[in-house]
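So, here's a batch of structures to check.
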Structure 1
């Protein structure tokens, strides 16, 4: 009850401070074009509901002393992007992961560290298992490096903030119809309608049925709708109410098993799952925001959100540890004689998040020196209820193994999956407060200091669902963490178009970061990280082109590793380090030629302790070299072409480098013809050269693993209209 009282108290206090709802884009609401297709080339504008770079940082992305990548709505449109993970391919330093069974929603590595719980929606944590669609996104902000002072727990490699579309006073009726060679049929709608002199309503919607090229069994079915209304757009008091709903019902991709340390050399279209496999999720998110501007230099906002996520996994993934098996095949085993088992670690989850955030921004002078102060509070209650179904794999009742070279996805499992024996319920309460001050020392220097305090408590309460569950399986667990997170930066600005900075930041990951406590980790303190970054941001051609460069080091000195003296326990003794370089360019080379490109070098290693079996090895799923580029040229008012792609260097699927994913290059292209200002036809071809590329992986042992290939060559045909 004490946690609930803290949450209610925080909510009331937030309301007393002007409990509310912030819109980061008020100054842009009068613009006639709000669909992002024709934004001013001279600057990056964020027109969505809540941009973290505007709400919680004193400067915009181009000026902040931190590596920040913004994927604009314009790029999403040009690339016909429908998934958040696809959009993140435009961000240097990101690699994709595969969850168990490949049915675990969005999961990525950012600068060498997992960012599974570091997704945010309009500044509020969106940690849940689902595949995020882009139909209601205005932009995507990726903040690199430890950012606990802004986001609280997690964020070792950075944080990913989705910025939703917002109601404006510019009427808009628009939509798209997409057909693809992957049997895709997708439609979207975006309606923005003023309902008064200072109020508007906006509704976006999406529906899709599609398959994945050269992955014959995999299919996607989803739909979503997101209405929102804003009052007081032109005044000092702004209220916004939003609702987001998304459902998906997919046959997941369970990939291809590793054999002798490499993905099996089999045709790309083979599938080791079953046609009866399913991944289902339902997402409901309701948000209320209030913002009050006391003056042009002081504003305060409050955001309250309730989110409800449910998902169901029913899948069969490749595994060589089946009943009475000798184990994983060796290099000498003929492919024609290999049988692949079907692991069934199915589950069902229900997660709810209740969050209240208050943010204050103030500009003032002290002793003649200008300051920009950003401060705020956060209170949340998160709860996860999960049932892990009884897995028949490895027993006499398991699904029969299937030939590696000729798997049968239409086989019927001999037994229905049994419900789990226990319901695991974890409830977590978080209370946090932060303050960040930017001191402007004349026109040449800025000094930034920030500090955040977090109290994070987690409580695990298992419940037996059947008789005979052992007492050890029903042990309640509790853990509380108190953590201070500092940040400091200095910025040198010799001209209006040059910025050079040094920044220091921290992060922490509690044992129950993902709302999961066990006897192995319940007594452990948080894993902590610190990062140092030196960088430069330069504007060219009056700000039409921005180039960035950064050198950084992120260090963890107490990662969780297995206790060498007691293998059933974890200890905080691991040391991991990533040294890196990031280069970026965004903007217009000419008035007709646009470019977004980035390069990262990541030297990520396990550097301790001396007895670690992973000592000196490259961090899991971290490529040393990665390049992304997208460039578009407007030949006339009617015709434009775009081309780009990704290079990702060699990665290891496991910490001990027993399994490797080879490097790859994927090339994508686009052509668009605008009939008039209301109608545009667009053709996108992804993976133009039909390359076999292993885009993500899951690896726990030589027996249990898989790698997922990128789709083969796919053409998408889009008709887009707007009125």
Structure 2
């Protein structure tokens, strides 16, 4: 009980309140268009008011409470302000400010390769730093899609590239409730992409000029040395993911197994990895405490090691974030400052968000801080419930407590982003975390040896055996599908209510009073209403024409039932339907074949397929849907049927779609093209 009281006292620290206020401001910045000068003026005015109030209270020995609200407002405005000025487009040199930038226009481009991404079926992908467009020096980041057919050779990181291409806008999702890749890239500061197929591309290798450039050079050097070691491809992919932050070579089915088992987080370098490395270093360097200035030497060694690991891992945002957080913990522990752990966590978040406000929307940031905060708050409660006298048994029990605490902390986020809950997460973590500790410990020794000479053969063999064991165990857990609860509908409102309920539950545990019990009951009841009753009450009748390349998929939603009309071979692997069912809280579904005629509310929809038949006696449809590239004269069809709307989906040839688009524009007929406008969706 006492450790929990200690954790909850953090809410009385100003830094936690300031951090929460800053986060609110960063979120509000997404929905506000206030000018930076106005924000700066408002913040300056409020700070001046606070200074005057401080001197007034000091002079007349008064205590006022309302200025605390002004401080909160200042932090909210500061969150909006830093979000605006940290946006890449705020810089006047950013390429989006070019007056000569036009859609569909070819530009001369000069850029430097920053990062290689996981390739797609047809393209290699990179993040690049643009240096010059045409004859103008600019700044900014682009996404590059390099065709594997036209240019099979990869670009090296830090290489300078000259080419000519069109800057393409990144499209929003084409179907309802899909992952918004456009927003994801926007928060990374990426607003355009280019595709390189048959263009002339000149590549000039060059030495790195930035810290991240040197980090990439170190990674490439270590990567080449790793290729010479006796790892099989699967083992090598894991070593590169766990130590170099390169997940490109991990097979998609292996990744899916780790997600089903609830341990997908170990495949990306995060707070878990840095925390384990910190724990290993604290244990190994324990003897230094017996020497004079041993504490200082140990702290310096830990900081150097952690940041060296960050450099080896490529200084990616997730790695820098985790190392910053645990470096602060190491400093507080090394200097033996009396500080609440939750308070220290809030300080690290505050610093990171001031430097990079976009971290607030980063899934890794949210999961890392939610997990660590939950461990700080919940694990002391679990410790007060049960402990073993046997050291080994208690160590495994601690692992279980850490796993349960972290899982409770990230559970709402996991449901919100992944819509699934792995029921065997505690079993997986008890086995995988000790293995991961051994892998990281042996891996650090291996990389130290790798920088000097050849690592011992037995280290390579043990590492390979551990990785194989982890994969087999995770694959076994993933087959227990009865314990995987997926396709769970969980929206933003449910996310907010769930965390508020957890907070009130903590308050009730802290002080078991009638007031807290009533508040907890209201929260639980409200959460049930939000999660279950509201989706049912807001259910609508809808008609959706999904965008699917080479196929036609129609959805008829009636309350929480979805009837799917399609020409697909199977629906099991269709992500677009799974996303829609989760987002729309669909409970049941049925299937049927595609018909020629539909009644959509008071509208008649005629479906014209490859046969091209549209002259049906006594049928005058208001809407016409074209599918499977019918060879028709659209002008004649419009003159014959006089439709108010023409729709065509992704099953049609692109050349046909372009011709139909021009015809509709000429005839002044409203049209909807799913490849450009996304899914056609109407509620009735």
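Values quoted throughout were computed directly from the atomic coordinates according to the rules given, and no laboratory measurement underlies them. Quick caveat, the model's predicted, so the values are computed rather than measured. Cβ atoms are built from the backbone, for glycine too; each structure is taken alone.
Observations on the model:
- Distance in nm of label points 7 Å out along Cα→Cβ at positions 287 and 583 derived as 3.6 - corresponding label from 1, 2: 1
- Structure (1, 2) behind the derived value 1.09 of Cα Rg over 2.2 N^0.38 Å, for residues 175-542 alone: 2
- Answer label among 1, 2 for the case where Rg and Dmax of the Cα atoms in Å, calculated from the coordinates, equals 25.2, 80: 1
- Entry that produces -17000 once helix-only ellipticity at 222 nm (-39500 (n - 2.57) for each DSSP H run of 4 or more, over all residues; to 500) is calculated, selected from 1, 2: 2
- Among 1, 2, structure where mean count of other Cβ atoms within 10 Å over residues 599-606 as derived comes to 20.9: 1
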